[in-house]
Structure 1
């Protein structure tokens with residue numbers, strides 16, 4: 001395949017193969033993931049065959065490729081002709097800013113790992129035998145240097161990509177310190193990439209070749225066996241340039257019940273962060289670039305195999321992964337079926353005019369901005385809302401979507417205010433919840449994250465001399481019914497009941513809302529309104545909740561420490577070594 005200018009015509013080849021396959025197999029819908037080269041190829045194949053396509057993007061698509069002027073037009077055209085685009089959170093907002101119509105964005109499809117494959121009962125394999133088996137499968141092309149492993153040494157596993165942002169170089173600098181100190185262990189890498197040559201070079205320079213082994217790439221269904229064969233798995237990503245990047249490797253390791261050594265940066269991105277208990281159900285590295293600190297974390301995880309096993313087992317028990325895989329498959333399959341019954345989408349990009357947008361139907365706006373409230377609407381609720389909104393100019397003069405949502409929410413709440421009717425009261429509370437989410441999104445853009453000292457030990461003694469800080473923009477709101485359960489019932493298409501206990505919810509800029517109880521709310525108010533040391537905070541908690549004896553008081557304060565650690569990993573609070581007045585108000 002020689003031509004001028006010489007190149008690999010990847011998009012052309014993929015589009016040709018796809019179009020030929022679509023026609024041969026009579027395919028009804030195309031699924032494409034990543035802009036380059038797949039979405040471009042899918043777009044061409046769709047144009048040639050008339051078959052609709054669904055596009056899923058990555059963070060790098062929107063943050064690295066889309067901003068480039070010489071590429072952007074092509075990607076906008078591909079997005080404009082997709083029947084659906086799968087996107088979530090801030091990425092969804094970014095797509096809307098490029099003119100992608102909201103009705104074409106599917107945000108309900110969330111990936112979940114298959115727990116029938118990733119679980120603690122996966123049979124560990126002998127890595128030496130595993131490697132020789134792989135060498136046979138690859139007909140001797142695998143590098144046999146350094147195998148087999150000596151028995152009795154702990155094994156630290158690493159899999160995925162190699163590189164600076166993945167903490168690979170940090171890992172080997174920390175490893176060199178441990179080896180020099182006489183702590184011997186292996187690192188087994190199921191990882192390759194364009195920086196592999198630099199990694200191998202560093203391993204040689206640091207004198208670690210005898211302690212490091214490489215495995216060839218494996219099919220994903222063999223990854224659990226690799227995870228279970230290691231004493232611990234390290235995932236040390238740091239300073240990652242794409243803020244929305246949310247890797248799934250930590251979840252895979254936890255699902256297998258293996259001890260996980262995780263960078264603090266990635267820990268803050270995990271859905272299970274509120275349940276993290278450092279060195280109890282996971283091992284957190286505050287900053288992998290601090291190599292002595294990283295070495296201490298690795299040694300803690302590896303020097304006692306039984307302890308590592310306990311940490312991994314408790315991580316599996318505590319971090320509540322949930323079986324989302326089947327739901328992911330069902331949602332994706334339903335979307336594929338839905339789009340398969342549609343004609344190929346015509347180009348649609350929503351322009352953002354300079355003039356104020358005109359009036360729009362209130363219920364049309366509600367379906368996009370208040371979907372849960374909209375799903376609950378009764379005939380009486382619709383009548384009241386239309387009656388109140390009829391005399392207003394909702395939508396006129398408002399360009400910002402968040403501002404429109406807040407304005408619309410105020411009108412809906414006004415229409416449903418203080419009504420004894422149980423169903424209307426429920427709709428009011430669900431609307432108030434969604435309104436809080438919009439208000440939070442509107443004000444979170446300028447909110448700074450809570451700064452905190454590194455290497456915190458979450459114990460009564462470890463916290464006592466520190467001063468807590470509370471992130472700006474947090475708010476505890478009480479609802480008259482269990483709104484989150486109602487919303488979940490709507491999502492699962494179940495019967496909705498307005499019955500439920502009043503609940504308190506913490507809204508904060510870090511992530512999703514959190515349900516809190518009265519003691520947690522008291523603790524948050526205490527932290528936000530004072531500049532006391534944690535020792536003084538613990539004294540105030542003991543005075544507020546008097547206990548019968550010393551043992552009960554110790555249990556109370558240990559529970560307090562546990563809540564504090566959860567709030568810390570959630571990004572709600574931080575700690576300082578010296579006092580500064582808190583500015584947050586709850």
Structure 2
């Protein structure tokens with residue numbers, strides 16, 4: 001039997017309200033002289049996904065790091081079967097292209113990186129004559145993303161705008177979030193971010209960090225000009241082979257994984273086997289030992305006093321090796337300095353530390369007065385699990401970095417303890433403030449200066465970078481409290497090279513005086529003349545090897561000064577006495 005349904009007055013009432021609102025809105029807009037009839041709200045472009053079936057066809061382009069990091073990551077992608085390529089290091093023409101096709105008011109890294117991608121695609125189209133439809137179909141760009149008080153979170157939108165304005169509308173930009181994961185389902189993703197991929201990236205970062213540090217540590221002292229670059233190129237090739245040839249299938253099919261699979265889920269067994277191999281395997285350390293042997297053949301003269309310049313600042317500006325930071329690294333070396341670069345691994349430990357602090361803060365303010373014991377226990381367990389996971393990740397990262405560092409000679413610097421950086425930096429810059437490098441710029445300045453690890457600190461940052469501008473404000477208080485500190489901030493852009501180099505030269509001049517005086521005093525303290533030290537070193541080849549471990553004396557910064565004291569100790573141990581009395585020691589002004 002059918003029951004008659006009474007009509008409801010609610011739909012009529014809703015229509016009446018909507019009509020009233022519409023009429024009132026139109027009246028108010030007319031009074032203000034505004035016309036919103038043609039308003040088109042922004043809608044995010046539809047992104048064509050990178051499917052797994054496209055792996056053998058689509059080329060994944062990436063860039064933005066140092067040459068050695070990029071070459072190692074390229075080898076890792078190739079090892080997983082991807083077609084990959086590196087976008088060339090951004091130069092001034094890329095900066096101009098970024099300004100032409102992008103928004104106004106962006107920061108320096110945005111213009112350089114966006115313009116580099118646009119110009120690279122234009123070369124593919126105009127010089128290699130690849131049709132536009134093929135570029136859109138068979139190429140994509142992989143980049144990092146983030147959020148927070150920094151324009152870095154808007155890079156993706158800038159890439160898409162510039163690509164559209166340059167005639168490449170629809171070109172795929174795949175965003176990798178620093179918080180973890182890609183912007184698409186793992187079941188559909190052509191780029192599969194699994195544990196193997198993550199460890200390959202992490203190992204590439206650490207190996208690239210160590211090779212970079214050794215490059216800058218050896219080159220200022222090399223006897224044969226250009227030998228360091230030639231040997232390091234061979235080392236990079238060797239490590240590329242190690243990264244490319246890493247066989248995870250053998251690990252997963254091994255006895256350990258098979259035994260675990262009997263008592264645990266298969267995925268857990270595979271993950272455990274992968275981690276054990278990372279912690280105990282010798283695949284990378286053996287390759288690094290080979291690189292150590294190659295680098296140890298480089299002859300160095302450590303009795304050349306070189307001021308050590310520690311480079312800090314915004315992540316991209318302190319990392320790029322091109323026009324984006326005025327080619328500052330080769331400029332510093334050309335001016336006679338030893339450059340101490342920042343490893344990417346420091347940024348990873350920083351993010352782990354920030355995640356730990358965030359978890360602690362949330363735990364401290366969460367409401368635990370729930371009457372249900374089960375809920376309170378679940379919260380506590382979740383917090384403990386998170387803290388345990390972050391702690392283990394921090395320990396593993398530091399352990400692996402030290403293991404690789406020792407395999408490559410053990411003379412590179414260990415990763416700085418993040419708790420120490422918080423301790424020294426927090427009084428000047430709140431360690432809970434996010435954006436950019438947060439408190440790191442302030443903390444590194446204090447840490448490397450007070451630990452006598454550098455003669456001067458150079459902070460490179462983009463023009464208009466808000467987090468770095470805040471750090472510079474705090475640095476005024478830092479330099480007023482540490483009178484002997486030599487600190488100089490430089491804002492980078494697409495122009496102004498001469499002015500920036502001139503400012504660095506002035507600060508470097510102070511550091512050179514400091515370094516020379518320190519070296520003179522060290523030679524006097526050694527009990528020998530410089531000529532006697534040089535003569536002894538000339539007859540002992542092991543003292544001309546770059547991996548010679550030298551004790552860091554209290555109050556001594558430079559490698560030449562520490563080395564002079566080291567050689568003097570060796571000479572006295574052999575019963576050698578100076579032929580010139582201390583009062584007749586010649587002046588060292590020309591060293």
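Derivation of every value follows stated rules applied to the coordinates shown; laboratory data play no part. Note that this is a predicted model, so its numbers are computed, not measured. Cβ atoms are built from the backbone, for glycine too; each structure is taken alone.
Computing mean count of other Cβ atoms within 10 Å over residues 76-83 for each of 1, 2, which one ends up highest?
1
Using distance in nm of label points 7 Å out along Cα→Cβ at positions 332 and 412, single out the structure from 1, 2 with the greatest value.
1
Of the structures labelled 1, 2, which one yields -13500 when helix-only ellipticity at 222 nm (-39500 (n - 2.57) for each DSSP H run of 4 or more, over all residues; to 500) is computed from its coordinates?
Of the structures listed, the value fits 1.
Name the one structure among 1, 2 that Cα Rg over 2.2 N^0.38 Å, for residues 116-195 alone of 1.26 was derived from.
Considering all the candidates, the number was obtained from 1.
With semi-axes √(5λ) of the Cα gyration tensor in Å, for residues 204-315 alone derived from the coordinates and found to be 39, 16, 10, which of 1, 2 does the value describe?
Clearly, the read-out refers to 2.
So Cα extents along the principal axes in Å, computed for just one structure, reads 121, 69, 66; which one of 1, 2 is that?
This figure was derived from 2.
Given a computed value of 16.8 for mean count of other Cβ atoms within 10 Å over residues 300-307, which structure among 1, 2 does it belong to?
1
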